[in-house]
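Before anything else, here is the set of structures, which you'll find just below.
Only the coordinates and a few stated rules stand behind these numbers; no lab work does. Please read these numbers as outputs of a predicted model, since none were measured by experiment. Cβ atoms are built from the backbone, for glycine too; each structure is taken alone.
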Structure 1
Amino acid sequence: MELAQLEAFITAADCGSFSRAAEILNVAQPSLSNRIQSLEREVGQALFERMGRGVKLTDSGRAFLPYAQRVLRTLQEGIMVLEGTREGTGGRLTIGTAPAVGTYVLPRILKSFCDNHEGVDVLVRTGHSDEVLDMVMDDDVQVGFGRPINHPDVRTVVIYRDELVLVVSSNHRYAKKGMVKVSELSDESLIVFDRDSGYYGLILGLFRDLGVVPQQQMQLDSIEATKKMVESNLGIALLPEVSVDREIKLGTLHKVHIESAQQVEREVAVMYRRSKPQSGPMAAFLALLEKLYHVQLPK
């Protein structure tokens, strides 16, 4: 059973004339008649009754019509979905992301994407950078965000650098100073987060390079929990600047520079499979990243 046969049957049923149906479908009448005859042979029953210059449905034709209409409508909807997937206006976009990117960076990107691609369903999964790479490799997600990890089958492009900044509560003695000496940090309690993340190694590495051993450490499993502890003046923390921008503006956290310390940054990259066809939504999302971060993302 072919789509052209169903179109011929439904159109002829609507207008009661083979010749008129042929005009509507822009085919020769013999061709339309052949399509309907082929359909009748397949179903094993006559669907039309000839009446002079017109036709009308037989009882079998009337019974079959709603099913034919449903099949045709479903096929047409499926074709529209495929066209939307190709053009990026429909389908699904799957993203894997490290927690910090997913919480503080991805919402802004997705707001811009979804405003222009309302028909695309978006699925976001979180994990550490090595887990995100595995998601990309296993085709669980189309696009991943995390620290750069090289793999021969994955394109990895750095899109921005995230600075780690020292923050204290508004009640801390450093809050109004704006800068502290390295020697002063030894008297502080350091709050660190998520020892499995790339940030953990950067933070401890900075203190090691400075020759500083914090008085005490408190370990938490998330940036949000760490911010709350710092706001409660339970210690100081080095956090991604993007994660504390709101609190700094509100005045609940204060950014403090460490004298003579080098700026510590973490590279954040987008990852996606090489040599794999890109769906419309994925291509549109990568194009948006190119626009937002002024990078080139090879196809």
Structure 2
Amino acid sequence: MGVTPATAARRWKSLQDRRLAWIGVTVGQRRGQEITSGFVLVTCSGDPAEVAARLAQEPEVATIARTMGRHQLLLDVLVRDLEELRSYLADRLGGIPGIAMTVPLPITTIYTEGSRWQVRALDAQQVRHLGGGVPHGSRTQRTVRLDDLDRALIATMVVDARIGWAELAAHCETSAPTARRRIQRLLDDGVIELRCELATPIVGPAVQVTYLLRVPVTAIHDAGTTLAGMSTCRLAAAVVDRTNLVATMWFAGPSDAESFERSLVGAIPQVEVCERIVHIRSVKRIGHLLDAHDRATGEVVPLAAW
């Protein structure tokens, strides 16, 4: 970075104190293949802000966005298996006051997501020096089984991913070497990933739009890969629905959305844009609750996916 460690630490602390940046713990690539996730479009009969506040306390709901149009909320739900997703949608989500209708979009393949998205603030040499910015992958093809200590360590790290080893160990009633070894294994096995979250003000004005797309089944992998390679794409995933591809884009302004759609059709001629969902604000991101200015409030609801 070309600065001293003391300067880097001081600047990071300033970002943290102003709630503009924080380290989050999210589901790793390997764990993501073992659990069930899906988007849920929510139409509200009551005040969307009140509904969002209720949903923010749900461990199954990892991320919440307030949106414009016929759907007032967009959720990212993470649960352990498909049966748990069915049960949650039917028995829990449907009973929350103020929800008129939900449209579930179960995810089959994730081509890119927030932990792989970058603000492009580093040059190529800096990226190489830091290890390429590539998230931890799985070194094993076996199913990783978590025990109570693993879950306790993860739950503590979710609240404060920069906690010291000694403090983490004391909180989970184990030794510092054991805590460090367990967390390293969880990272290496792709169970968890660490990602730096940023409030919108730090990356400048941004317009977030989620596109519901439809492409022929034979073209869906190429389409997802093409979207994932775009610098403005924060998320691209195949889903089980009439619209079979979902992409969330971050634009500098509304005009960028129009140029993106033109380039999208040029890159993927078979694509059909079925719906555009414009985000108003983020309410929750990977368990962390956010204020009206997209800053972390300090309140964290651990995920149910562990």
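To test your reading of the models, identify which of 1, 2 gives 28 for relative contact order in percent (Cα under 8 Å, 6 or more apart) when calculated. Present the calculation step by step, with values, prior to reporting the outcome.
Details: 1: 21; 2: 28.
Answer by label: 2.
With helix-only ellipticity at 222 nm (-39500 (n - 2.57) for each DSSP H run of 4 or more, over all residues; to 500) coming out at -14500, pick the structure among 1, 2 it was computed from. Spell out each step's value before the answer.
Numbers: 1: -14500; 2: -9000.
The read-out was computed on structure 1.
Out of 1, 2, which structure matches 3.8 when distance in nm of label points 7 Å out along Cα→Cβ at positions 15 and 279 is calculated?
Derived from the structure labelled 1.
Figure out for me which of the structures 1, 2 the number 14.4 belongs to, where mean count of other Cβ atoms within 10 Å over residues 207-214 was derived from the coordinates.
On the way: 1: 14.4; 2: 20.4.
Working through the options, I get structure 1.
Suppose you compute Kirkwood radius over Cα pairs in Å for every structure in 1, 2: which one lands on 24.0?
Details: 1: 24.0; 2: 20.4.
The value was obtained from structure 1.
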